[in-house]
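Chemist: Presented below are the structures under discussion, each in the form of C-alpha cells.
Readers should treat all values here as calculations from the given coordinates under stated rules, not as data from a laboratory. Since this is a predicted model, take the numbers as computed values, not measurements. Cβ atoms are built from the backbone, for glycine too; each structure is taken alone.
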Structure 1
Amino acid sequence: MVRICLTADPANFPGCIDDADAVTRSVPAGVHSVRFDGLPRGGYAVAVIHDENGNAKLDTFAGIPREGFGFSRNPAVRFGPPRFEAARFTLDGGAQTQQVRMRYIF
C-alpha cells in the first residue's frame with residue numbers, strides 16, 4: 001500500500017496524526033496518481049510512504065526508514081523529515097500536479 005497525507009497544518013506534517021482537516025488516502029502500490037478534489041486555496045504539503053508490510057506506519061531501523069517515502073516538492077532529506085515549508089506548495093484555485101519522487105534507503 002501507498003499511504004498519502006495532505007495537510008495545511010505545519011504542526012502535523014508529515015504524520016497528520018492530530019489534524020482533523022488532513023486528507024489521507026491509502027491506495028495499492030501500483031496506482032501512480034491520486035487526485036484531491038475540492039481543496040480550498042492555501043498552502044499544503046504531502047507526505048507519502050510505501051507501506052510494504054501493511055502496518056499503517058513508516059518502519060525504521062535506528063531512525064532510518066526501511067520503507068519508501070517521499071514529499072511534495074521533493075525537498076532534500078538529511079536527518080529526519082523535511083520541514084513543512086520545504087514541502088509546501090500553494091493552491092491558488094487552478095489544478096496543480098505534484099510529482100513525488102519515492103526514496104528507498106534499504
Structure 2
Amino acid sequence: MEQFCLTGAIKKENPKLLMAASALALPIKPLMVTAVHTGIMEVAFAKRANENPDLRMAHNVHTASSLLGGSLFLADSLFPEAPFVHAGWHLAAAMGVLTCNKLLE
C-alpha cells in the first residue's frame with residue numbers, strides 16, 4: 001500500500017486511472033501492482049538523479065535495494081523453508097523506503 005502513497009507523492013499529474021486500476025488489481029495481482037509502482041518510482045528517481053547529482057548515491061542504493069528486495073520476495077515464495085529470506089526481504093524493502101526520503105525532499 002505504501003507504493004500507492006509514494007507514487008502519488010512523486011507523480012505531479014497523479015493519474016487517477018492508474019490508481020483505480022491498481023486498487024482493483026491489488027487483491028488479484030499484488031506482485032504486478034508492486035512492480036508497476038516500483039518502476040514508476042525508479043523512473044522518477046532516475047530523472048531527478050540526472051538533474052541533481054546529490055541524489056545519485058541514494059538512487060543507486062534504492063535501485064539495488066529494489067532489485068534485491070524483488071529477488072528475495074520471489075525466493076521467499078519459491079523456498080519458504082529457507083531461513084532468513086523473508087527477513088532479508090523486509091530489510092531490503094526498508095532500505096528502499098529509507099532512500100525514498102531523498103526523492104521526496
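Chemist: Where does the value -500 come from, among 1, 2, when helix-only ellipticity at 222 nm (-39500 (n - 2.57) for each DSSP H run of 4 or more, over all residues; to 500) is the thing being computed? Intermediate results must be reported in sequence, preceding the final value.
Modeler: Details: 1: -500; 2: -27000.
Value -500 for helix-only ellipticity at 222 nm (-39500 (n - 2.57) for each DSSP H run of 4 or more, over all residues; to 500) corresponds to 1 out of 1, 2.
Chemist: Compare distance in nm of label points 7 Å out along Cα→Cβ at positions 61 and 77 across structures 1, 2 and report the one with the greatest value. Don't skip to the answer; put the middle values down first.
Modeler: Working: 1: 1.6; 2: 2.8.
Comparing 1, 2 by distance in nm of label points 7 Å out along Cα→Cβ at positions 61 and 77, the maximum is at 2.
Chemist: Where is distance in nm of label points 7 Å out along Cα→Cβ at positions 53 and 93 largest, in which of 1, 2? Numbers along the way, then the final one.
Modeler: Numbers: 1: 4.8; 2: 3.6.
Ranking 1, 2 on distance in nm of label points 7 Å out along Cα→Cβ at positions 53 and 93, first place is 1.
Chemist: 2.3 is what came out when distance in nm of label points 7 Å out along Cα→Cβ at positions 21 and 45 was calculated for one structure; which of 1, 2 is it? Let's see the in-between values first.
Modeler: Working: 1: 1.6; 2: 2.3.
Structure 2 accounts for this read-out.
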